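Pasting the structures in now, so scroll down.
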Structure I
Amino acid sequence: MRYDLVIFDNDGVLVDSEPISNRMLAEYLTELGHPTTYEDSIRDFMGSAMHRVHDVVVERTGRRLPADFDDTFHQRVFEAFRRELKPVPGVAAVLEKLEAEGIPYCVASSGSHERIRVGLRTTGLYERFTEERIFSSQDVGRGKPAPDLFLHAARVMGFAPERCAVVEDSPLGVEAAVAAGMDVYGFIAMTPPGKLAGARTLFADMAELPGVLFS
């Protein structure tokens, strides 16, 4: 089918930020006395909003993270982004294809508005997204896996959920999109295929996305 709107996740889909942010998160949690490997961070937190990190730590240890945890973590991550962050290979060509086909697109991310903009600006993708096409979990009461963020993005953009496609790379994101009644295309560059079982189609190279979206 031809979709009215394509909604992109940000981290790991538009910008190659997951290796950086999960490395930094694992290091910081370990520093604070919560031993965490990079693999642990990918498994437990990839695709989730920051409140999940706090919730998981409290659930597992009974201890709360410092009040300035989010600010310190984001400061470290943004510094690393500015040094290291790149766009996901092939994503610029995908956005160009959507523009050529006249299909609107937007970004809906669990990350904060600041994180999204730092990532898009650093990678040169910001110019492809106007301000009204950037959506964050900060805009809604609940982040992924709740469907609220995707439903909010579709509503603001003016399209019915069933006419929207979502491009996601995390289990929480796929769960949220399915709950929103949207078709999901699972990007498995960093995620085992079995983790994205709810997706309509799986693809490993961003260059494949136009072919599966328009098939």
Structure II
Amino acid sequence: MPPETPENYLKIIALDGAAATGKSSTALALAKKLDFLHVDTGSHFRILTYHLLEQNISAENSRSLVKALKKLILTTSIEDHSAFLEINSDKLSKESLRSFKVNQLVSKYASIKLLRDFLLIYQRSLTDFANDKNYAGIVVEGRDIGSIVFPNTPLKIFLYADEEIRINRRLNEGQKDVIKERDAIDKTRKLAPLTCSPDALRINTANHSLDEVVALILKEVSL
């Protein structure tokens, strides 16, 4: 695997947290405020999970996973400050990415080293993509951005909230999600578990509005 992309020419905000902690809304709001590129790594695992499920390839079938990855072509499009991963020119709808089946299985697929390594190369390449598109920085959200994807970035944020609050958020969004089960997988997997970096700014999103969370983070950004 190639070394991590140098981070001295592009500002990177690493935004981590469990499901329904407000990562996506916070990351996009920050990107718009700063004119940065927004990258949602969770959606990368979702679109990959969707494609593998469409081919009836289970998380346990390593031989088929290897074959499937060799056939995938990854490209990136931009819409409203957000970078979207397209696999074989297919840009999935939010409904497809957030379907119950994908919600139920995405953490299981995301715990597979083969798939994480495959996407890690792509995720780190997005610094070059953002630079080529004349963005001064990127806001990258996920579970392991500050610990694995961009561990050298000086600005790391960790969002959290109680499980019950997060479950209600999903219900209010009209989504059926398995928050408790996904938390257990994300936190206990041996490979790139959900963790808060020691140098991250922790924010309880249950205690703040979106605007307040964004304002707290902007205080830490040096332009």
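We did not get these values from a lab; they are worked out from the coordinates using the rules stated. Quantities reported herein were computed from a predicted structural model and do not represent experimental measurements. Cβ atoms are built from the backbone, for glycine too; each structure is taken alone.
Here FRET efficiency 1/(1 + (r/R0)^6) of positions 175 and 191 (r between Cβ atoms, R0 = 30 Å, to 0.05) was derived from just one of the structures I, II, and that gives 0.70; the source is II.
For Kirkwood radius over Cα pairs in Å, for residues 135-206 alone, the highest value in the series I, II is held by structure II. If Kirkwood radius over Cα pairs in Å, for residues 87-182 alone computes to 13.8, which of I, II did it come from? The read-out was computed on structure I.
Which of I, II yields 17.9 for mean count of other Cβ atoms within 10 Å over residues 39-46, as computed? That value comes from structure I. Source structure of the calculated read-out (mean projected area of the Cα convex hull in nm², 11.6) within I, II: II. Once relative contact order in percent (Cα under 8 Å, 6 or more apart) is evaluated on every structure in I, II, the highest one turns out to be II.
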